[in-house]
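Below, each structure is written out as structure tokens.
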Structure 1
Amino acid sequence: MIRTRLRDLGITIGRFPTGPHNAITDVPGVLVGHCTLIHDEPHIARTGVTMIVPHMGNIWDDYAFAAYHSFNGNGELTGIPWLEESGMLGSPIGLTNTHQVGIVRDTLVKVSVEEGYTRSFLLPVVAETYDGWLNDINAFHVTEEHVRAALADAKGGPVAEGNVGGGTGMICHDFKGGIGTASRVVEMEEGEYTIGVLVQANYGDRALFRVDGVPVGQMIDYGRVPNPFSHEPPVNSSIIIIIATDAPLLPVQCKRLAQRATVGLARMGGTGYNGSGDIFLAFATGNHLPSQGTTFLRHIRMIPHRHLNDLFDATAEATEEAILNCLCMAETMVGKHGRTVHALPLDELQTIMAAYRRDGVSR
């Protein structure tokens with residue numbers, strides 16, 4: 001069956017409408033780019049880089065309020081001490097594999113210097129998940145040129161998902177994982193705002209995998225779709241979740257939004273294992289924070305805390321669907337040592353969901 005997104009299978013979750021592309025790029029000014037590395041010589045490469053670029057690329061000079069939440073902290077997200085201290089994001093967000101965070105981070109610094117954005121120093125934000133099951137991670141495939149290529153590829157509109165960019169070698173609920181995205185549009189007293197989510201999903205056991213409350217993972221047994229770890233111990237797993245919104249939120253409100261990604265992850269069956277790096281970052285572009293200039297007073301807008309509930313719900317919904325889009329779009333992959341990770345069977349997913357909804361059983 002051709003790989004396709006969740007809604008194209010006739011499966012809809014949640015109550016809020018999506019944006020036009022059902023992607024993080026539905027948030028105005030947010031761009032996404034990938035560089036994907038798949039080759040077998042001289043070493044097995046199943047890896048890459050993904051870039052999320054706010055403010056149409058002007059995030060270097062026009063900061064966004066931001067915050068993060070660590071559900072389980074066995075992972076890396078650079079630049080966090082200053083982001084937490086200042087409440088501001090001032091660089092694109094890079095996603096890659098565990099052993100190549102440094103080259104992505106250093107290249108972002110180098111690009112900012114070349115483009116004249118860095119007047120003193122830069123603390124860019126780069127996150128990782130581990131792809132060493134399928135990828136020869138110690139061959140260090142990602143180079144400065146690949147990071148630059150992901151930045152150059154950053155654009156609006158539909159976002160490539162599944163085995164792309166930083167998600168190329170990832171595994172999710174014992175199926176092939178990777179990159180996924182989704183969005184929600186929320187009508188509020190203050191106006192209409194968009195929540196966009198992008199995930200790099202590399203976590204989870206099949207027995208816990210659920211779709212709209214349906215225990216799908218328990219119905220696709222290992223006789224039907226083999227367990228990639230049947231002959232070897234499973235590797236540690238992680239998920240990075242990036243949340244964007246055009247709502248005018250303060251850093252503390254971004255923090256609250258990032259925490260709600262946990263709800264969407266939990267609905268899928270993610271419980272934050274000890275070895276998992278489950279780290280979530282939310283940024284809001286509804287205020288403009290120029291890094292330079294002679295105007296020292298900032299005119300900041302915010303949504304009252306009591307009006308945030310729909311944004312919380314939308315974040316959980318978009319997180320859940322972003323993970324599902326990742327699973328639906330990812331293709332079976334053979335990697336290092338001939339290891340095979342199979343894709344989620346979409347025909348079987350459709351059959352299971354149709355039977356449950358026909359019988360009136362759902363979340």
Structure 2
Amino acid sequence: MQRLLSLCFGLLFAQSGRYWDSLFTWRVETVTYGSATNAFGTLQTLRADFYLPEPDNETSRPVIVLLFGGGYISGSRNDADITHLARYFAARGYVAATIDYRIGMTLPTATEWIKAGTRAVHDLKAFIRYLKKSVVSNGNPYGIDTARIYVGGSSAGAVTALHAAFLSSTAELSEVPEADTTFISTQGGLEGNSGNPGYSSRFSGVFSLSGGILRTSWISANETPAVIAMHGTGDATVPYKSGLLPFISLSVEGGYNIDSVAALRGLYHALFTWQALGHVPYGTQTSVNPLYMKDVEEFLRFHFYQWNSRFATSINTPTSRTYDPASRYQVWSIDGRYVGEMTIDELPQGVWALRHPTGHIQRVFRP
């Protein structure tokens with residue numbers, strides 16, 4: 001079952017299948033984007049792997065930033081689940097990046113977990129600033145559009161992305177009794193000191209795979225205007241609605257609550273629910289489950305494609321097309337699940353996204 005409280009469609013425009021079909025190979029380029037002191041007092045170099053489509057001459061491509069899971073105690077930018085997604089989207093013309101962020105805690109407590117999460121947020125924001133600096137100061141070497149930066153990840157990676165998107169002040173964080181805001185102030189506040197100062201760390205959309213946020217009350221369209229989530233109702237690690245993280249007993253809210261509040265705030269939002277499935281059913285640090293990873297691929301592809309139009313600095317609008325009743329269209333439901341091929345006359349009641357054999361995609365309401 002999938003749940004969607006509201007979704008603004010508009011028209012979707014394909015450009016020779018880009019951002020939808022697999023059209024490219026890719027190469028991986030590793031860069032150093034910053035450095036910062038980790039939990040154990042050691043200066044850590046922060047690196048990222050860019051997955052760049054080839055051959056491709058486009059100079060204004062959306063960026064997908066992927067963060068690994070592991071509860072802030074394990075994981076890396078080379079983990080199987082996020083590198084799979086990086087390759088999947090690079091093949092469709094996106095620039096994808098998997099990034100380092102600092103992991104490690106000195107004690108297994110809620111306070112130390114929040115400190116670890118804050119370090120991860122600092123590193124992510126430094127990478128967003130690195131992207132914008134690369135365009136402004138370095139001639140845009142990766143061919144990106146900084147108006148279309150989408151950030152998310154798995155488990156702790158999703159937690160990091162959500163807090164980078166919606167936590168806007170230490171005053172908000174002080175609502176959490178376990179948070180040490182004095183420590184955070186010494187680390188550069190919410191922006192941190194991981195590198196590339198002088199550039200904005202804002203981005204256009206956030207996606208959460210089995211992730212959560214400490215307070216959904218922080219969610220605001222003034223921070224990040226789009227959020228989508230995928231979550232299993234049987235998740236015993238990060239709760240689907242709300243509950244306590246295991247071992248550290250820290251209250252957190254999951255995908256269902258995030259989507260509900262995003263709907264109330266008027267954000268672009270969507271929720272995909274895996275009934276009775278647990279934490280990260282799509283894959284881990286070492287392997288991918290093809291059955292559920294296919295859900296992730298289709299859900300993210302569908303919504304990123306819409307974000308491309310919504311957040312593009314410019315868009316090429318093709319001439320209007322009329323529907324051919326004899327043609328068979330690829331059909332997607334409004335929450336991003338592929339339904340199959342059918343003609344216009346075969347469409348059930350509801351709202352659908354149709355993809356014509358030419359690549360054009362458009363919303364259709366069937367009364």
Structure 3
Amino acid sequence: MIGAGAVADYHHVPGIHVDPRAELVAVCDPNEVLLEQRIGDWGVSRTTTEFQEIADADDIDAVIIATPNFTHRPITLACVAAGKHVMCEKPLGLSFEESAEMYRAARDADVRHMTAFTYRFAPSMRYLRYLLADGQLGVPRHFRSQRFLDLPETSWGWRQYKHLAGAGDLYDMTIHRIDFAQDLLGPIDSVCGAIAQFAPRTEVPGGGTCDPSDVDDWSALVGRFESGAVGIWEGSTLMKGHHNDGYGFEWAEINGSEKSAVYQLTDPNNILVGGHGESMQKVPVPSEFLVAPDSPRDPSQGVPSDVFRHDLVWEFVSSIVEGRDPVPSFRDGASAQAVADAVLASDAEGRWVDVSRALD
């Protein structure tokens with residue numbers, strides 16, 4: 001585990017502990033105090049502050065990278081060069097070019113590579129994918145996504161600076177929605193996008209001040225899919241009243257020629273479905289979609305909006321055992337970042353932008 005912060009503690013380490021095929025053997029983080037804490041939290045005794053030690057270790061097969069955005073590329077390239085399988089948090093890099101380089105390096109080294117797009121594993125998202133593939137929604141026409149968070153307007157640390165994070169809400173939250181939209185409806189061909197920044201974030205929690213933020217805290221785009229479908233996305237961290245116990249508000253809807261269906265993060269074990277002349281009704285997600293195939297995770301345990309994220313590790317380990325690329329891969333991560341970068345270009349240039357994703 002490279003990066004011992006909240007994301008690792010919340011998503012990845014519990015997933016490792018659920019999977020009997022995997023063992024957490026080492027943790028890397030530059031924060032020595034945090035490393036000492038994780039020895040007790042995670043039951044691991046091997047720690048280091050240098051990621052190269054993890055890359056060079058002969059007895060480590062795979063790594064999960066949950067570090068600041070600007071470190072993803074160098075850590076990934078070092079681990080890939082050493083033959084390690086890699087799961088990396090999103091965004092893969094600070095730009096599409098960086099993420100494409102990471103994808104090509106992992107592909108050419110013939111190691112498994114995965115982007116940690118957690119929401120693909122939500123039960124209602126998995127069921128929505130099935131309904132589309134089965135034709136029950138008809139021909140998909142429209143996609144829309146809203147992801148609203150009511151976060152404090154204090155400092156985000158490294159996340160609020162473009163040279164360290166690449167972008168703000170667009171790279172942190174909206175990129176997830178770009179990814180699962182492309183998973184459901186295929187590649188996005190062109191976008192018209194906009195970003196904005198309202199919170200200066202000069203107040204440091206606990207006291208002190210810092211340089212103001214220079215990244216977006218609101219992002220939106222209209223997109224055209226290669227299939228002919230259209231979509232609209234909006235995300236922000238400044239939506240007052242959308243706290244919902246920290247989960248915020250998320251709504252992703254597809255309108256097909258026969259039916260419409262909705263995924264909601266706050267109710268991931270149910271889906272809303274409705275046809276012409278009907279009002280959408282809540283439908284329980286069938287049991288076969290509640291966990292990843294063959295995963296031993298008990299879907300009745302834990303908070304539903306949390307625990308589906310643990311299935312990322314199951315998919316990652318399965319891909320290693322089966323000798324195949326995991327889903328979603330670095331290719332998916334780079335493709336989503338190509339769309340996000342097109343949003344930045346659209347905002348800067350005030351026009352529609354074609355998505356360019358030359359990966360091969």
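The table that follows gives values for the structure above.
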read-out: Source structure (of 1, 2, 3) for mean count of other Cβ atoms within 10 Å over residues 205-212, computed value 19.1; value: 1
read-out: Identity of the structure behind 21 (criterion: relative contact order in percent (Cα under 8 Å, 6 or more apart), calculated), options 1, 2, 3; value: 3
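All of the numbers you see were taken from the coordinates with simple rules; none came from a lab. On a predicted model such as this, the values are computed, not experimentally measured, just so you know. Cβ atoms are built from the backbone, for glycine too; each structure is taken alone.
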